Structure 1
Amino acid sequence: MLKERIKQISDLLMELDREIGLYTATKPPAEEACELLVQLHQAKADMRVVYDGFSHGVSQVMQDNASIFVSGSEVEKSYSTKRTGWQHKDLARVVAGKLYQMSIDMDTGEVQVSPGDLIAQLLDYVQPAYWKVTALQKLGLNADNYCIAGETKVSIIIRKGGQGHDNN
């Protein structure tokens, strides 16, 4: 039943897309078209509410599965945490120290990288607005020690053309 209703929605959306194409080709009054666009925008917001609610439910149903392959796609459970209040200077010093240590030849004690290259390497771990948490983890650093970490959010990512077997 649910599968059929989702297919009906998809079919209706494709039909609506065709109708909208015909409608805009008639060069309707701008205010009328804008009113319809506002209504469509609200429908999009409503669809997001439905999708986000179902996505949350699916993340719970997946339990400990990190990903499941179905219908030629991979459904992956992803985790993210909002981080604020970064201690940028402290973290930059620690990352720079680790990069410097990694640049020393263990046999000769010679530093293999110029200061400019070390600074450039630092950008592998930070962007102007945020730190790259996965890259920091590769250095053995926990980003949460250098910021205020909010609640972890679970989300679902769907990758088309995933490889694997159906896990239903």
Structure 2
Amino acid sequence: MEIDVNSVESFFSAYSDAWSRNDAEAIKSFWDIDDMPLYIPEEIDGVYTHWDQLNAYWQHNEGFHEAVSLRFREFDLKPLRGGDVMVAMRMRWDIAFTQPIGPSGGIFPETGNCLGGDNHVVTVLRVIEGQIKLTAWVETPMAPISYVQQLYRKDVTPGFPP
């Protein structure tokens, strides 16, 4: 199997569905579990490089998230040595939160609220036994000044100036 834009789009559509089911085992099934993970979510001050850390994070999210929506777009692929492919993309996320304790263990003030945002994501994919699997995941929001400017541009009243 070759990793191309069409297979990447299909893969991340299915990965998004796993997240919307809020199911840690379904999410994990998209990963190469025979390799050490590299996972950096934007909301965590640290890097997950062991399966016990990553499993605990995903399992915490099952109770922390009431609903999750991830949408991926603008895929840029870079072949790597050995057949792996690095993918840079945009991710739109929306999450409804249900628990007062965040994934870092601290009080989470947004319990009962919904938040959303746009992130840059870089992943590494590989084919294992005919299936695409993740080996690395890094997400980051835009720089605050750029993000705020973008929000102000989106908030201009339609039709202004007259």
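Every number here is computed from the coordinates shown, using simple stated rules; none is lab data. Predicted model, so just to flag it, every value in this text is computed and none were measured. Cβ atoms are built from the backbone, for glycine too; each structure is taken alone.
Here are the numbers for the structure shown:
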| item | result |
| --- | --- |
| Identity of the structure behind 11.2, 30 (criterion: Rg and Dmax of the Cα atoms in Å, for residues 25-72 alone, calculated), options 1, 2 | 2 |
| Origin of the derived value 34 (relative contact order in percent (Cα under 8 Å, 6 or more apart); candidates 1, 2) | 1 |
| Comparison of 1, 2 by mean projected area of the Cα convex hull in nm², for residues 9-48 alone - largest value held by | 2 |
| For 0.90 (FRET efficiency 1/(1 + (r/R0)^6) of positions 137 and 153 (r between Cβ atoms, R0 = 25 Å, to 0.05), calculated) the corresponding structure among 1, 2 | 1 |
| Highest-scoring label, criterion being Cα Rg over 2.2 N^0.38 Å, among 1, 2 | 1 |
| Which of 1, 2 yields -8500 [helix-only ellipticity at 222 nm (-39500 (n - 2.57) for each DSSP H run of 4 or more, over all residues; to 500), calculated] | 2 |
| Per distance in nm of label points 7 Å out along Cα→Cβ at positions 1 and 57, the highest-valued of structures 1, 2 | 2 |
